[in-house]
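What follows is a set of structures to go through.
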Structure 1
Amino acid sequence: MCASEALRTLAERSVRTHPLRAAGAMQLGAALVASDGAAGALRFVSLDMRRREAAQREGFPVLPDTAPKPRPVRERRRRR
């Protein structure tokens, strides 16, 4: 299996296994391909909580050590 097929397969599995969207699944899939089955050998860097949690469940050490606190969503003002 070539790397792109492995990436697609692992990304598809990631979507089924974790609450990820397509881009997050691709990032996690790429990390899984790069780690070649040894997730603990690489660090996973993300500020997205879903990606961080999924990577931790897959066995990756995640950086930064603490994720920033989410900022409250500001409402957009309507133009008149």
Structure 2
Amino acid sequence: MDIGIYEAKSKLSRLVEKAEAGEEVVLTRRGRPVAKIVAAAPASRRDRVSLLREISKLARRVKIPREVSIAEIVSEGRD
């Protein structure tokens, strides 16, 4: 389904429902496709398992001193 961006603004909820149902919604600007609304693929169990393995490997390599709090690490990462 193709729809202009201007019209899509007022129908976004319906367009998302269509995408969830498996329909591809193409947003156009002056008749040219510029974006798509499609259903998000659910994370597979395999993806989660491999991610946890990677986190475990990283945790074994990175040593965080006990006197450093998680809040300090997060704060430093935001700087």
Structure 3
Amino acid sequence: MKLTFDAFDFQRYGIVTGHVDFIAPDSSAGFENEDVHWLQVHLSSNAMRRKNLQGDIKLGITDTAEIVNRSESILTFMAP
């Protein structure tokens, strides 16, 4: 899983990795009745770091998460 946090510029601070510990068995209605799936994620770090700067990841900071379910080389798609 790869996460970026809105409070920290992705271009400067990069990403935090993590893994999914728990997925709720049911979805619930979110904003504008979108389906929301609740996850519990274990982060590899509790802070964003860039050189000598550090920003703590705190409750309430919004993020974007991408679940990576496989990783392949670009050459895999180019091979016949």
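Here are the numbers:
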read-out	value
Given 16.7 for Kirkwood radius over Cα pairs in Å, calculated: source structure among 1, 2, 3	2
Origin of the derived value 0.9 (distance in nm of label points 7 Å out along Cα→Cβ at positions 1 and 57; candidates 1, 2, 3)	3
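Bear in mind that the values in this text are calculations on the coordinates, not laboratory data. Computed from a predicted model, the values in this text were never measured in an experiment. Cβ atoms are built from the backbone, for glycine too; each structure is taken alone.
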